[in-house]
Structures are given as C-alpha cells and as structure tokens.
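The structures considered in this document are given below.
Every number in this text was worked out from the coordinates using simple rules, so none of it is lab data. Every value quoted in this text rests on a predicted model; they were computed, and no experiment measured them. Cβ atoms are built from the backbone, for glycine too; each structure is taken alone.
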Structure I
Amino acid sequence: MNRAVKEILRYLIMLFAFLIMAAGTVLVVQAGLGAPPWDVFHLALTAYLPLTFGQVIQGIGLLAIIISWLLKVKPGLGTLLNMYFIGLFVDLIIRWGIMPRPEALGLQLLQLAGGTFIFAYGTAMYISLNRGAGPRDSLMVAISRLTGLKLGLVRSLLEIAATISGYLLGGPLGAGTIIFALGMGPSLEGSFLLLNRQRRLLRRRLLAGRKVQG
C-alpha cells in the first residue's frame, strides 16, 4: 500500500472518528441528565444566536483556532476538519432523530455512560492518528505556553469556565455533566486499550492471510 493510499485511509478513519464523537455527544445530551462541560456552553448560546447546536460547536471551535493561532499555535489540517465535521455530524444526527430520549432514570444513566464511552472511543481514534489537536486542545496548549501553567490545570480551568458561563446563560448543567467529566479519563484509557487490541488482531489476520497466499 503506497503512502497516498495510507494517507487517504487515515483521513477516512478521522471522519469516522468525528462521527463517533458526534454520536457520543448527542447521546449524552439527550440522556437528559446534563450536557458535557463545553456543551453546556454551546447549548446555552443556541438560545441567544440564530445557530444550531452544531453550528455553535463550529463557531466556538473556529474562535479557539483563531486565538490559538494568534498565540502562535498553528492548526493542523486535522484541527480544521475537527472544527467543521463534528458540528456538522451533530446537527445531522439530531435532524435524523435516531438517538433516544429516555425518561426512566436507569435508561438515562445507561445512555449517559454509553455516550461517554462512545465519545471517548472516537477521541482515542482521532488522537491516535496524530493529525493535529482539536480546536479547544489547541487553545489549551496556547494558554499553557503563554502562562506557564500545566496543561491539565489549563484544561480544567477552561472546562470550568465554559461550564459556569453556560450555566449562567441557561445551559443544561446537571449530574451528567459531572459524571461525563469524571468518566472521560477512564473511558479514554479503556478506549486506547481497546484500539490497541483491535490493531494487534488486525495485524495477525493480515499476516495469516499473507501466509495462506504464500
């Protein structure tokens, strides 16, 4: 397989990762227990702007990219694609109406947990491609370089600021917001482990296929 074909495949996988992340986002939001931290802010803005949820995600992502660029953190192509396609896929999934809106608490918790893991899995797929940080992560890096603060602290401060701002503007803050924030770390670790196992299994199958052909 030549380099061009491999690169095309990587970007196709990237688009699939964005679709998974968008699906996870919608699942968590429609679980009805509170949106993810940044999405508390995104959803709050939809009440004040003539924009959809996905368009607000795109707009805030673009703003984060511009600020990062001004602070000398240049976006990669993956960063720009992240900004555009996750918002697009979120709107499409909502428009298609394919995600449930459970009313029973048990089903809400199950959907929240599933959505958190699905989002983490898509994130792990995207990170593993190494094609540029997401818009908000680029902003995190830029602020960390500017202030000298640790990346983890900057991430936490940004998410707290987005959550509080969103809540004050009427965004859906709830127990699900906290569960998502606390569950993302373990879910991301589990997703990387799962991806690594899937890669090893695929390599074994490819090697086995070559031996059969030989």
Structure II
Amino acid sequence: MVYTRDYDYLEATLSHQLHHDDLRKVRHAYEVAEAAHAGQLRDEGTPYIVHPVRVAVSLVDELEIFSPQLICSALLHDVIEDSPITREEVAEWFDQEIAHLVWLLTKLDSVSLGDYLAAIEAAADSGAPLVKLCDRLDNLRFLSHSPRLEKKRRYIRTTEHYYLPMAARSSAYLFNELHRALEVVRQEVAQASPDLPNASDPQ
C-alpha cells in the first residue's frame, strides 16, 4: 500500500463518493488547514500539511470511511493546537459537529494524555477515535524519518499504553497496523541504542 498521497488524490477518490457540496466542504477544510500550517515542517522535512492529508486518506483508503465530517476533522485536527484558529471559527466556517470533533482531537497542555484520549473514546459514536488512531498510525509510519531518538522511545511507550488498547476496542484493522508500525520503530530504536533498555520496559 502507498502511504504518501496528496490532496488531489484524496479529492479524486472522494469525487466518486460525495456530493458536490460535501466535496466543496472538504476542499475548504484542506485550504484552512494548509493556511494554518503554512511554514510548519514535519520531522521528515516535509510541509506539515502532508500529515493531515495522509490521515484523511487513511480514513478513506484503509477504513473506507467517506463521512465528510470525519474527513474534514482529519484535515483540521491540528489547526486549533498549532495555529491561532479557534473552535468558534471552525464552527462558523463549517458546522458545530466538525468544530466539536476538531476540539475533541485538540490536545491542550493542561490535559493529560490519558484524560485526552479517554474523552475521545467516550465520544466513540462520533468517529473521533478512528481519526485519532489514524493520526497516531501516520505518525508511527513516518517516525523513521525523525532524528529524535527520545521521541521514538516516547511514541513506543504511549502507543503501547494508550493507543493499542484503544485500537483493540475500536478497530481490528487499526490495531494490527499500529502493531506492525510499532515493531518497525522498536527495531529502529534497538539498532540505534543497543546498550539501552528496551523502550517499552518499565522506567
């Protein structure tokens, strides 16, 4: 499977599934996200916007989810966290449902990771857990491009402790994909630091 796709691919795929008004909404979400993340780079050196696009593509290609609300939320999932955009503005530009989803997916510094993910999982009917799991899956798949070894070790720990159990309750497919991507990161960390304890060992 090809994991790197651009927005044109996403739009072309959705053109067979969504009505014109929904396609226009998804395009607007992409444009808002692109502007919000302008100048931001991922660890792999690519423009940040490629990440939310890949998350949206995962929903469509891997889970066969064509909900415009979830696709828009995937595209917008980091805009409140990483830019001055507010929940109120997302509601004004889109609707309350998308604003609620994006707010759920926004990690505030004052909220622990456990509480943040528990709130997302409590809203399972909204589809938010699937977006969040696709987000983590994309981060794991491209973590090999990051030079930050401690970040890789932290992702191993949090994926094992939080995301794999969530995936086990939400999607067998995402559980298996997360597990597969996690093993790749584990091997990379082991090769980079063979004399250190395993990243998943209690510390």
Structure III
Amino acid sequence: MPKTNIDWKNDLAETISVLANPALVMLGGLVLIIYHFAPSTDKFWHWLLISGLLLFIPSSLYLAYTWKKEDQIDIDVSKRQDRFVPMMLMTLGAIVGGFMVQRRLDNETITALSFTLAALLMVLTITTFVWKISLHAASLATTVSLLVAFGGANYAWLYLVLIPVVWARLTLNKHTPAQVTGGTLVGIIITFLGVGFFKG
C-alpha cells in the first residue's frame, strides 16, 4: 500500500526529531564552542571528554538501565515523570563540571559556558517537575544562543532551524504549542542571562 500524505509527514517529523535529539544538539554545540576556544588540540579533547563524561554519561547510564528494566526504548523520554532523574544527573554533572573548569582550566569562556548550562539544566529540571517542557526546543534554542553569545551574530540565522523542529514536535503530538514555546524561550533567556552573569 502506498504511503499517504500523513505517513510522509509523520516520517519526516520523526526524522527531524531524531536529528534534533537534545543530547545530540547539546553535544554538537559543545564541540563547536570548545573547538573555537580551546588553545590546542590536546585541550580540545580534554575539555570535551570532561564535558561528555559529566553531562551525558550518568544520565545515559540511568536511561539505559530504565529502558532495560522496562524492555522499551523511548529516546525522547516522553513521560514527564521519567525525565526528572536523568535531568538531575545532568544538572549535577554540569555543576561539578563548572567548578572543575573554573579551578583547573582557568578559562573565563568555558567557565561561563559550564555555569550557564548548569543554570539552564536547573531551570529545566525544576520546570519538568511540574510541567512537560520541550527539551528539543530548549536544547536547540540554547545551543544557537550559545553560538550567538560566544561566536557573534553571524550564527543568528541558525534560529531558523527551530522552525522545523517545533513543527516536528507538534506534528508528532509530543508537545503543545505552549510547551515548545516555553522550551524555546527558556533556552534563549537563561542562556543570555547566564552568559551575561557568568562572563560579565
């Protein structure tokens, strides 16, 4: 049976959602920013390893354990109540990473990045405790805002990438318009406030 218009639309929305997975988007943004500011290749890999270990490994291990226990993989962590523990672990990793970066690397930009991510994750974790917010929209808005804050206005066009991601999340009925708008605004506002506070 040929695919219907709805099937193609859902397939496209699913593909966009997978490509805009919050962990992948944040990791990609970290790679770009760390690459831009690392003074050497050795420092780049060192900073990226620390970031990856502290931000993603603890929450990924928890999710793997949960998926194994439930015998089901939900890469979006669709249920709000299932998001709290991995987000707490990421927040804790960002806080620990922020202090490590501040003490060991003595780099104002990377320190500001670390503490801004920690502040954002705290806000998203607290919000998730009471309301399901779009982590796809928040992570993409944050990543673009970090690129704009640290790399300049020439990265501002990347905000346009939010359009297909928001469309995909709404098309798949994963979020309401308020949840994707909230994620976008939280990502942008907390990023610029955090960069201004921690870098200023």
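Tabulated values for the structure
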| read-out | value |
| --- | --- |
| Structure from which 2.5 was derived, distance in nm of label points 7 Å out along Cα→Cβ at positions 104 and 128, options I, II, III | III |
| Which of I, II, III leads on relative contact order in percent (Cα under 8 Å, 6 or more apart), largest value | I |
